[in-house]
Structure P
């Protein structure tokens, strides 16, 4: 079995990982524009807290439902085409966000942003599945997944500077133009395995010493059958809690620091970046740990499931502590630990996809999992906005998030089985009633 990638594969891996890391970081910076501009946008467009919650959720509902067709399209046409198109759509929508004149126009721009960003992380999972061997997928997954906290870490100081230097409208436009340029670069540089002519030596590495069959495009019947497996539901419900907590903070952290902890806008831009730096460490570190656990004999699924479960428990515990502490500094410290565990748990969610799905279903299973997660992500800012408006406090919203995190940790423990879905399962030659 060949452990080290051949030179050409190593170059492709580096290039692909650099590009998806840039794209994922931009993805999350673009999502944060509305949260960072929260106060100024509300005053300019005369929006209530509940309306801002609806506006924050508009992106997330569109993103969640875009996952379902997006995964099938990735598996049929590849991440090169789908991610190029997605980058272009979401970047044009971001430019439009800087030109809106009403609440309804802003909702439409955010819906288009969510639909365009839909293929991003399922494309990343397919890239890792295509270009890394089974035993080496944890670390690259952790690296591309770290953008879910790297982007929010960069976003507050970067976007606050753009907003205060130019305006919140130009902040949107500048970020949209950057995305259009990146869409062109990805389409020109990245190539699918079938486009480069993989040699026998390279095939031996990618297949862990076994011959990889050419994956046939997924059919609608096979995609629909994915919903009959416990693996699918375990991934969806477990990811629900991760993304709920992640988006509770991503959507409302700047507002929380301003309204509950009484920080100035200028200070909020820097303080809000601190927790997300810990998320980057958690994502990359846990990806490395997963590969080491598998090397020590844990099954591919358990080497990723157990860290995800423990990280979710940590997210819930420190969210509770952030809610009850009277100290602003201690609250930021607790949220930093939440983000450390958020990076770890979300990385393990995506790492589970790369080992639980058959070859031609990686994007589809990943998008279904992300759909479940972003149902939680869509509910988090919406529910939080209504709770804060009704109670004048973020504390009940944080306590609810902690409870949801614990419930999802139990899902990873009790629902997700230690058995991947095979091509025979999806093709219908195995029983269809939620097999383990």
Structure Q
């Protein structure tokens, strides 16, 4: 910010100084030229033709410098076929006259015809009464005084603009330093947060950075929640693996005859536990990325193609809006629907009915999975979501399917509810997932 301010100050002052320099120099030169024009007019009004056809002044010019040799102010009248009529200040020198054209109007030019003395020259062609000669009236003045004034003005402008630029830059530096002060206070507060072990920024800070502080506190709360969830899931996974490992260890120590079957059974339990926690970890990671979307119809059809091969005698029906989109990753949606439809086929009586977007007017997209099995008693519908909870132990399973469904759905802001199917008489699972933004 300071470098940008310095750059803009330099550019603007450079352009402003250049424009001001040209304007003031033009005014100084115009004033200088006006004096020459006054002298030239005085020469023309005083000039007459004598009886011999030569030009002369009927009254002397008022400026004393015309009488002092090499004074820096000169005049001269020249005519073709006549001797030059010069001022005494020219002494033994002669002004060069451009006689190749007729200047009806005064003409200014710069000349270096005198060594070491640049001149500002004004000349005009006049035909005086009583003469047919084209007379050239020339008045010249040394540019030394003009150049000295211009140099003086430029020096004053340069130093003025340097001081002005330094002042503006210092003001910009102070403004930037003062303006960024609240951010330095935030930095110090974060440093104290790290060193003291606090979990929130509680120091009163200016209103300009208060939204930043609020977002930072929200981020800290989110990070703390994620860390707590990670610790919880790590503890849960360790606890879930501890029991199967203990069973395998005891069977191995006792050299049980069914050791191989025990290892296979408990290894399947451990693998399912690991899959459960990996599914949660993947869902949390994908949720953090955001902008997830999946087609419910495509996911249901893919799951039904897979489950139909496992349960060939089960009838699967699909209805509803297959174009519905939900804000969830496709892999996680397949995981949820796979667990629900497979459970319905496993514990049902041979019929499974899936309805997509059962409540089109609701804010969330509802997916119903119904079966014609025995259902779940109302008093058991909360406990069944616990990890390892099973009501029918006669069929293979780990009791983690509904727990995975609930956990992944909640990660994406959805929910799962159990009820009784009015059409099939078995279990009705109502899955609610947030709709994807179009």
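Readers should treat all values here as calculations from the given coordinates under stated rules, not as data from a laboratory. Fair warning: this is a prediction, and the values are worked out from it, not measured in the lab. Cβ atoms are built from the backbone, for glycine too; each structure is taken alone.
Match the computed value 12.8 of distance in nm of label points 7 Å out along Cα→Cβ at positions 82 and 402 to one of the structures P, Q, and report its label. For distance in nm of label points 7 Å out along Cα→Cβ at positions 82 and 402, the value 12.8 is produced by structure Q.
Among candidates P, Q, the computation of helix-only ellipticity at 222 nm (-39500 (n - 2.57) for each DSSP H run of 4 or more, over all residues; to 500) that gave -17500 used structure Q. Given 10 as the derived value for relative contact order in percent (Cα under 8 Å, 6 or more apart), which of the supplied structures P, Q does it correspond to? Traced to structure Q. Given a value of 58 for percent of Cα pairs over 22 Å apart, for residues 218-353 alone, calculated from one of P, Q, which structure does it belong to? Going through each structure in turn, the value belongs to Q. Computing Cα extents along the principal axes in Å across structures P, Q gives 60, 43, 37 for structure P.
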